[in-house]
Structure I
Amino acid sequence: MANKPRAIHPDFKSLLHFKDQKIVDLFTDLREYILEIYPDSNELVYHTHALTAVFSISEKLGDAFCMIPIYNNHMNLGFNKGTLLSDPHKLLTGTGNLIRHIDVDAPKDYRNKKVKDLIKAAVDFAIKDMDKPTKTVGETISKIKKK
């Protein structure tokens, strides 16, 4: 890889530290995979009901194409507008109005052509769906409230 991996934001890393090492390793690998597929993505990090890294084509959550929410004992690869994506391999699950996800237990769950194609389709959809061009490219932006 030509570019060095993007560092995990310190606000996020301080909370990731409390998760099981298997989850940390999976998150780190999946995050790197998403950034390899779309290096220009902005990463918005949140801590709400889950510790979440959201990947967006702008600095706005509304322009996000996928996310990695980390819960207490599991994580998944979420697609913000999953119900609007073509999913010929029936990879996506969930019942929300827009969001769909893929359960992630091991790298094989996402390091494959079907998921890579789905991520690329989500990026393409987000670009076409974006209201106005972004000035922010390839940044990590913390939305985590400091206590």
Structure II
Amino acid sequence: MFRRLTDQLLVSPQIDLDDLAEAARLGVRHIINNRPEGESDDQTPGPVIEQAARAAGMTYIAIPVTHAGFSQEQVDAMVETLGAADGAILAYCRSGTRSTLLWALAQASKGMSAGELAPAAAAAGYDISPIRPLIDMLSGKTD
């Protein structure tokens, strides 16, 4: 269920309380929720995940991304969160795609190109090509 993007970052479809135990077993210390509240009736609410994560000694941050797209504030929040983390991170949304795309945009804003980011995303089963123009713009690189 968890897919590795980097040594530090795992991404996942929607998690529930049972998944937090597995995340803890894998050494996850930080949870990033990229899913907006109320997106579907079957999702575990963010506040429920937050309470359980904090009880397990993990930090929790919500950076919700809707299907409307990404904002600079979301990218900046992801950069800050990834940079401040002192251990493994699990980011989740409905399928893991928005978490992966936001990670790619955060890395692009730090100068990584789409060519550098695409292999990690693909190895985890995700395609960053839909946001390639944004990655090129943020990184200042085309390859």
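Nothing in this text is a laboratory measurement; each read-out follows from the coordinates by a stated rule. Given the structure is predicted, the values throughout are model-derived calculations rather than measurements. Cβ atoms are built from the backbone, for glycine too; each structure is taken alone.
Suppose you compute distance in nm of label points 7 Å out along Cα→Cβ at positions 25 and 73 for every structure in I, II: which one lands on 1.9?
Working through the options, I get structure I.
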Exercise. Looking at structures I, II, which one was distance in nm of label points 7 Å out along Cα→Cβ at positions 49 and 121 calculated from, given that it came out as 2.0?
Worked result: II
For this session: Could you tell me which structure in I, II was used to calculate helix-only ellipticity at 222 nm (-39500 (n - 2.57) for each DSSP H run of 4 or more, over all residues; to 500) as -9000?
Result: I
Problem set entry | Which entry (I, II) yields the derived value 10.9, 31 for Rg and Dmax of the Cα atoms in Å, for residues 89-128 alone | I
For this session: Give the label, chosen from I, II, of the structure having the highest value of distance in nm of label points 7 Å out along Cα→Cβ at positions 97 and 113.
Result: I
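For which of the structures I, II does the calculation of mean count of other Cβ atoms within 10 Å over residues 17-24 return 12.6? Don't jump to the answer; show the numbers that get you there.
Working: I: 12.6; II: 16.2.
Going through each structure in turn, the value belongs to I.
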